[in-house]
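As structure tokens, here come the structures.
Taken together, the values in this text are just the output of simple stated rules run on the coordinates, not laboratory data. Computed from a predicted model, the values in this text were never measured in an experiment. Cβ atoms are built from the backbone, for glycine too; each structure is taken alone.
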Structure P
Amino acid sequence: MEILGNKDTRSGFGEGLAELGAEDENIVALCADLTGSLKMNAFQNAFPNRFFQVGIAEANMISLAAGMTIGGKIPFTGTFANFSTGRVYDQIRQSVAYSKKNVKICASHAGLTLGEDGATHQILEDIGMMRMLPNMTVVVPADFNQTKQATKAIAKHDGPVYLRFGRPVMPIFVKPDADFQIGKAQEVYKGTDVTIIACGHMVWKSIEAVKVLTEKGISVELINMHTIKPLDISAILNSVSKTGCIVTAEEHMANGGLGEAVAQVLSKNHPCPHEFVAVDDSFGESGKPMDLLDKYGLGSANIVEAVEKAIARKN
């Protein structure tokens, strides 16, 4: 695996948004008092007439964005994931999802890797909340390059989108010219003994785990499931037909997220051993991002352990 540098995924969003602004005058951006944190400065500076600072008024931001779509604009809203979903779920449900408005809800600082800001900000339920909404597309890219690619791709998608990314600096491993298609998973490694399906920062943690597992003689097929909804069902079934067992890894609650989405596919089509690497019905806490992943069972060692359990159940 070639490492192309290290950068936070929110910066991928910021660069992608700025490039979109230059390509399409219908792109507008709204932010709830967190322009720097969301890396929206470049767009604001280049297109001040298309940038709207709404202040700490997230519900108003979503409502404004929904209204802007009526005039043909493509609004990108930006704030922390907790405020992008939990604080404004009613407005998203009624004014965006139900009405099929072309709003792009862009959410940073998601999950445990928000770190020192603590449990009140570390939302771990948002993927589940958003994937349960009819008409909503849910995208969770893995690194800086993929977040930039996803940001540009969702602008071309007609309909509501939830785009989730984060704050910590992480390795860049997706090539800048990689093909990104909403709903089409990316195969990172081919393997025959076990399938790992991961999203977001957990793709990198899974890459770390694969190195250990390879040394143990275990052949791993790793899938970067960057789109949680619509889910790439064929990628799941094609892989598990070879490997016979699956591990899902996500920076999210075990309830409602990627793991549950995959489990639904397996239960209907191909029942097999399935281990979850996810937060077990718990809030987070303040701490260093990587320390928190380890404490809450989301480290690479936890993925290795889950793989060994899944294989043992298969046998």
Structure Q
Amino acid sequence: MKKYTYTEKKDTRSGFGAGMAELGKTHPKVMALCADLVASLKLDAFIKDNPERFVQCGIAEANMIGVSAGLAISGFVPYATTFANFGSGRVYDQIRQSVAYSDTNVKIAVSHAGLTLGEDGATHQILEDLAMMRAMPGMTVINPCDYNQTKAATIALADHVGPAYLRFGRPVVPVFTAADQKFEIGKAWMVNEGKDVTIVATGHLVWEAIQAGELLEREGIDAEIINIHTIKPLDEEAILKSVAKTGCVVTAEEHQLNGGLGDAVCQLLSRYRPSPVEMIGVDNSFGESGTPAQLMEKYGLNAASIVEKVKKVINRK
């Protein structure tokens, strides 16, 4: 098992802020829009250096999407920012009509996704957003795993032409990917090569998959771990190549089981390589208030649950 360590923890939303600050210096057409959550989206540095390229839309997310679409048509590269719950569920119609159907070059960048929003509770813990955005024709969907990868994804999206949804979070998590990484949209990152089982993880669950891999190694199980930071377009080649070797899969995501990464992998395998699959995610329920760590443990979104599912899926081969 390849060893991964970290020297610090940072929130992925700060990675987004750092990426925007860099884009403010290198991409003159990039603009930032926000729905009254500048501090939460870490946009202060971008706004300080580029006040003329920022639009404060207030608590009017639907209007923000419309303004973003207009800016995109005018040749700008707008990043529409808010909490994930408000940037997907609240404005689904506007995204569908003005961004996806119209194929406008809008980047919807959302923070505070998933259970790890924590104490704000179920009303704010969006767990269906990846499913909604995956279903949208033409939409690119990205869910990076740490600060560095979020920064790299933010920067990469500026050169990507077309609608995109970038999801990140509030809690501090280990920073374990390279600071100078090249982020390739739609290209999976092989975290660890193995032969006994494929673990396909996204977002905060990538670090948990690495921890699970170390636990499994102690028991003689060699896990191949893949970071799927781009949910759509899915790196089908990487997944199929891995499963051809291991013969079984565990998926892990901070999202509903329905419609997320696990479903995308199952759809792929059912067409080209039927194989045993076990899925880690929230099972048809809403969240609740609690610390991020408490919620991840209660809902089984951790290394221990991945280990359990790995043993189960191997016995199904």
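Computing mean count of other Cβ atoms within 10 Å over residues 138-145 for each of P, Q, which one ends up highest?
Result for mean count of other Cβ atoms within 10 Å over residues 138-145 over P, Q: largest is P.
Thinking only about mean count of other Cβ atoms within 10 Å over residues 42-49, which of P, Q has the largest value?
Greatest value across P, Q: structure Q.
A value of 14.1 was derived for mean count of other Cβ atoms within 10 Å over residues 210-217; which structure in P, Q was it taken from?
P
Tell me which of P, Q gives 0.75 when you compute FRET efficiency 1/(1 + (r/R0)^6) of positions 106 and 290 (r between Cβ atoms, R0 = 41 Å, to 0.05).
Q
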